[in-house]
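Trainee: Presented below are the structures under discussion, each in the form of structure tokens.
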Structure 1
Amino acid sequence: MGVDMDFLLTEEQKMLKDMVSKFAQEKIAPVASENERNHRFPKEIIEEAGELGLMGIAYPVKYGGAGMDYVSYFLAVEEISRWCASTGVIISAHSSLACDPIYRFGTEEQKQKYLPDLLSGKKIGSFSLTESSAGSDSSNTRTVARKDGKNWIINGSKLFATNGNEADVFILIARTGEDKHNLSAFIVEKDMPGYKIGKLEKKLGIRSSSTAEIILEDVVVPEENLLGEIGKGFKLSMITLDGGRLGIASQALGIARASIEDSIKYSRERIQFEQPIANFQAIQWMIADMWVEYESALLLTWRASVMKDKGMNYSREAAMAKLKASEAAMFCANKAIQIHGGYGFTEDFNVERYYRDAKITELYEGTSEIQRLVIARSLIGKI
């Protein structure tokens with residue numbers, strides 16, 4: 001985040017930002033490119049992040065969290081994503097999509113059972129909604145849960161589960177009735193019989209983060225693992241995705257900032273026509289446009305995070321933040337490659353990784369088109 005915005009931070013937030021920045025530069029940055037090339041999940045980094053309290057920043061201390069706010073959370077995800085977008089989304093999906101629904105909708109028993117290990121990073125969480133027939137249209141979910149005595153029996157499959165290969169706890173959405181919106185949420189554990197990992201996706205970017213297929217064959221889930229009310233899983237999912245979109249916006253901000261900072265450094269060092277290319281107006285204008293895109297997205301993300309902290313309805317604002325930040329990340333990464341010229345197209349410079357990582361922010365947790373739909377419907381209603 002730009003230094004000129006620091007006056008808006010509390011002293012606690014400044015300390016967190018400085019701590020995360022130091023951790024990211026010392027521990028994440030040196031191994032980010034190698035982990036990405038090898039599709040390696042950064043297990044040691046995530047464990048240390050848990051020890052530092054970064055896996056449960058915005059949750060109460062009574063459940064093992066750090067007791068801070070959502071603004072602090074977005075600051076941390078951005079700072080980490082500036083050095084490694086894969087690590088940023090691992091933390092974002094864990095915190096926003098797995099921990100948040102348990103905290104918001106779980107019983108006290110569920111919170112006591114699952115949150116301490118999740119918020120400390122001892123266990124990793126994931127969220128399973130998407131299916132081959134249910135992408136943007138989540139009402140087309142075909143995974144089915146049927147009641148059998150005191151248990152639920154779940155059959156089906158899920159796609160694109162972030163952290164899927166490493167997660168211990170999953171928030172899983174399944175159909176529990178005939179109506180297309182009669183969906184329910186369940187807390188599923190990886191060692192439950194019938195649960196297994198299927199295909200691991202080979203991706204354009206964020207390669208240190210696993211994206212997995214989840215296969216469920218007569219998985220027996222105790223009735224006490226129903227999360228929230230039966231038949232209310234669609235609403236739970238949409239509320240959860242609002243918070244998830246702020247995590248992705250924060251990730252995108254990190255990518256955008258990385259693109260800008262690397263471009264400024266390169267433009268000062270790259271000599272052409274006997275002077276740094278930073279002296280050329282074409283370069284200056286690209287960097288200026290990049291910064292405007294970044295700060296516009298930053299302010300939208302900040303506003304939505306404050307609204308979440310205040311308990312306000314922030315669904316539209318989360319969509320606006322995610323839309324703007326993801327498109328800003330793509331814009332900045334594209335310009336960064338242009339500024340680096342031919343070198344930007346090689347693995348010798350990180351900007352090619354930023355470009356590949358940026359694209360996914362326009363797709364997951366709701367495509368840019370879905371964000372525009374959410375924003376428009378909030379303004380003019382559903383016709």
Structure 2
Amino acid sequence: MAPSPVYWDHAATSWPKPPQVQAAIQDWFERLGVDASRGSTALHQEVASKTADLRRRLGRLCKVPSERVLLGSGATFAANLFLKGILNAGDRVFATRFEHNAVARPLLGMQHSGMIHLDVVPADPFLGPTPSDLDRCLKGGKAPRLLCLNHASNVTGLVLDVAPLIAWAKERSCLVLLDCAQSIGRLPLQDLSADAFLIPGHKALMGPPGVGALCLSRDCPIPRPLVEGGTGSATPDGLMPKSLPAGLEAGTANTPGRMGWLAALKALEGKEESQLKKELLSLQQIWDALEPLETQGRLKRIGPPPSFPRRVAVLSLDLMGRDPVEVAMLLESQGFILRAGQHCAPWIHEDLGTHPLGTLRISPGGEIQKKDLLRFCNVLETYL
């Protein structure tokens with residue numbers, strides 16, 4: 001009999017989803033069947049009300065106005081919408097070494113085309129950048145137009161100390177883009193005065209894939225549209241609406257996904273802090289169990305210990321020259337679902353010394369079974 005699956009890949013996508021998510025999506029397919037903006041029936045009005053509720057809840061998480069919550073297919077779409085809509089030719093941009101490809105690749109593309117000047121800020125990979133690191137990168141030159149910050153690393157679990165970095169940017173009239181892929185739904189964001197927040201729906205917020213948001217502060221400039229087309233409303237000049245959110249949400253929405261995401265937010269509400277505590281407690285168990293293998297030189301635990309105050313429940317393992325993809329496949333045959341490779345964050349792997357193979361990543365979603373942990377360590381001991 002095949003072993004029961006043990007899912008430790010919540011940094012990629014949370015699973016299983018709350019049952020309310022499936023019920024809400026099914027309700028759309030069986031009863032609602034319409035979107036929010038292309039009709040005025042009672043069904044359209046119900047969907048519009050639910051969509052407005054979704055925006056309000058996301059806006060509260062980031063302390064931004066609900067009309068400035070721009071819904072889309074995910075954080076990658078949100079990153080492209082912001083970066084390609086806000087940056088102008090000749091702008092200077094600072095980014096951290098922790099950035100995910102959702103941010104790094106659009107920036108590199110714009111740098112390659114000669115549109116922007118990109119500086120990737122060197123910093124301690126185990127502590128994150130400081131204002132002094134930003135000063136050294138500035139070198140007395142022109143202040144950047146934009147500072148891109150990854151709030152929590154999807155490789156090591158380190159939560160960057162972003163408040164002083166945001167303050168540094170504000171002193172120089174620099175916009176701040178905060179990638180919250182690993183922090184939203186676990187850490188409070190309301191006191192972080194970033195200009196834009198990248199929000200995926202399918203990770204800690206427990207929504208289905210294919211949903212996400214770009215949340216803009218009240219004072220953030222409005223990006224140019226990335227996609228133009230139908231919005232369900234007419235304009236006098238035939239161009240995209242100037243008002244938000246319609247002006248940046250062209251095309252047919254993933255309405256069943258939005259309904260599922262709303263249900264997830266309702267199910268999660270008030271449980272964010274306790275859920276993080278559960279995840280870190282599980283991570284501590286895994287951390288402690290792996291110590292003998294590190295002492296034997298079979299692997300290296302990468303990232304701060306779970307008791308570190310700036311931490312989410314993500315742990316990478318350097319397998320000391322062994323291909324993590326191969327080991328992940330062997331673990332899968334024993335029922336363990338994990339992520340292996342560079343996790344779409346190649347810059348930080350160069351600093352950690354794990355480039356090009358990457359790491360084996362563990363991200364538990366809550367309580368773990370002792371028998372699963374013992375079996376996991378036994379499998380690693382056999383293969384490494």
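Trainee: Work out distance in nm of label points 7 Å out along Cα→Cβ at positions 100 and 300 for each of structures 1, 2, then name the structure with the largest result. Before the final figure, lay out each step's value.
Mentor: On the way: 1: 1.7; 2: 2.6.
Max of distance in nm of label points 7 Å out along Cα→Cβ at positions 100 and 300: 2.
Trainee: A follow-up question, please. For Kirkwood radius over Cα pairs in Å, which structure out of 1, 2 has the highest calculated value? Show your work: numbers first, answer last.
Mentor: Numbers: 1: 21.1; 2: 21.9.
Ranking 1, 2 on Kirkwood radius over Cα pairs in Å, first place is 2.
Trainee: Then there's this: If you work out relative contact order in percent (Cα under 8 Å, 6 or more apart) for 1, 2, which one comes out largest? Don't skip to the answer; put the middle values down first.
Mentor: Values: 1: 16; 2: 23.
If we compare relative contact order in percent (Cα under 8 Å, 6 or more apart) over 1, 2, the biggest value is for 2.
Trainee: Could you figure out which one of 1, 2 the value 37, 34, 20 for Cα extents along the principal axes in Å, for residues 148-227 alone was computed from?
Mentor: Working: 1: 43, 28, 19; 2: 37, 34, 20.
Computing Cα extents along the principal axes in Å, for residues 148-227 alone on every structure in 1, 2 gives 37, 34, 20 only for 2.
Trainee: Tell me which of 1, 2 gives 12.1, 33 when you compute Rg and Dmax of the Cα atoms in Å, for residues 92-163 alone. Before the final figure, lay out each step's value.
Mentor: Values: 1: 13.9, 36; 2: 12.1, 33.
Going through each structure in turn, the value belongs to 2.
Trainee: Tell me which of 1, 2 gives -11500 when you compute helix-only ellipticity at 222 nm (-39500 (n - 2.57) for each DSSP H run of 4 or more, over all residues; to 500). Write down the numbers at each step before the final one.
Mentor: Details: 1: -16000; 2: -11500.
Computed on structure 2.
Taken together, the values in this text are just the output of simple stated rules run on the coordinates, not laboratory data. All of these numbers come straight from a predicted model, not from anything done at the bench. Cβ atoms are built from the backbone, for glycine too; each structure is taken alone.
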